[in-house]
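See the structures that follow.
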Structure P
Amino acid sequence: MVFDYRGVKDNMHTMTTVFQVFIIFLAVIAFVIVFFMLIVSAKTNLKDKMWEFGVLRAIGLRKAQLVRIYLYESIAVFTSSAIAGLVIGFILALTLSLQFNLFLELPLQVSFPTWLVVSMILLGLVMQSWVGVSRAWVK
């Protein structure tokens, strides 16, 4: 039986490229959904904190100080959520990869998409800051 390794290598390269494009597509969809969820949660959070902001304004805080407080709080919530999501996602991905490779009898190769994670976190921080400040400044 003749086996063409070049053909298999080309097919594997094509499959890997398609899979990476699919992952990027899923990341973009997730990012759009998270953006709208972020706007809704920021609006709800501001409505819940209006009484606290009123008390802080009554004791002498300026509007810029309130915006800074809200910004720090929103960044802290985003950072803790991002860390928890990374840990849980990595554990789940590792578990599924181990199971998949066990069935196919392949060695485990862990590749962490650093550029995707860093870009999502940076874009998330920018969005969180922008949405938080714009919503807090309006109120």
Structure Q
Amino acid sequence: MITTEERSLVRDNIILIKMLEMIDFNRKQIENSRNLLRPIFLKAADRLLDLVLADLKNIRMQLRKANIKWWEGEQKELVLSYHIVCRGFEDTFGMTRDVAKTQLSIKFGEYFAQVSEPFKSRSFADVGNVASNTVGLP
């Protein structure tokens, strides 16, 4: 029997892969834009990619250690389906699109909090000092 924790690993793996696809797609759009804040957005996207890839690597190591294999199953209109093999047991794992969207929102929120943390620790005066030093104002 596949445990709840093992199912969570598979679910997180699937969600993180979808996140990578979304971040990569949006990063390419930002790269091709002429937005004034493009360099900042690109750095934020790169940081997001780094965080997601690190977590994905960790989850994949756990899946490998537990000898869990999974692959996409038949995709129906509202359900994403996956096959799981673990310790000789075969099972199907399904996730509705709404659940996947909710999981994506939760995960993105967690990662956005990590990426934005350095900005939260700065006061308005710090930002002013940094701006005046880089622009060369008196």
Structure R
Amino acid sequence: MPATSVTISTATVAGTVNSNGGSTITEKGICYNTSSNPTVTNNKIVDPSGNANPNITADLTKLTGNTTYFARAYATNSIGTAYGSEITFTTGNPIAIGELYGGGMIFYIDGTGKHGLVVATADQSSNAIWGCEGTDIPGTS
């Protein structure tokens, strides 16, 4: 299954355990890394559902922007660890102050990198109407 909801720093990855190999599964989840063939010694998200559900979904967080990641499902039992097919995804490009975005230029980005402010690149003062132009608002002067 391909990664979904891929952003600058997050992605959702899914997989399925089709067989236990003749022994009870003691752990299953998703492992991932920036190099191919990730293993459980790299980064991993353990699936909390145990053996109750063969499907695995993991929300990967704190990823680096503009980076290619490799991920695959795994299952461990008394025999060893087996891995599923590998998928590849690339996180989005981080935006930076001074870049053009949405018809304007970014001039502020909050600490999460998910919210910011954009300013117009041209003078917007002529014929611009702000607020309630021509409308009386009781109690104001």
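Can you say which of P, Q, R returns 0.00 when FRET efficiency 1/(1 + (r/R0)^6) of positions 8 and 48 (r between Cβ atoms, R0 = 25 Å, to 0.05) is computed?
P
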Structure from which -23500 was derived, helix-only ellipticity at 222 nm (-39500 (n - 2.57) for each DSSP H run of 4 or more, over all residues; to 500), options P, Q, R: Q
Given 0.05 for FRET efficiency 1/(1 + (r/R0)^6) of positions 56 and 96 (r between Cβ atoms, R0 = 30 Å, to 0.05), calculated: source structure among P, Q, R: P
Ranking P, Q, R by volume of the Cα convex hull per residue in Å³, the structure that comes out highest: R
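Throughout, read-outs are computed from the coordinates displayed, never taken from laboratory work. The structure presented is a predicted model; accordingly, all values stated were derived computationally and were not measured. Cβ atoms are built from the backbone, for glycine too; each structure is taken alone.
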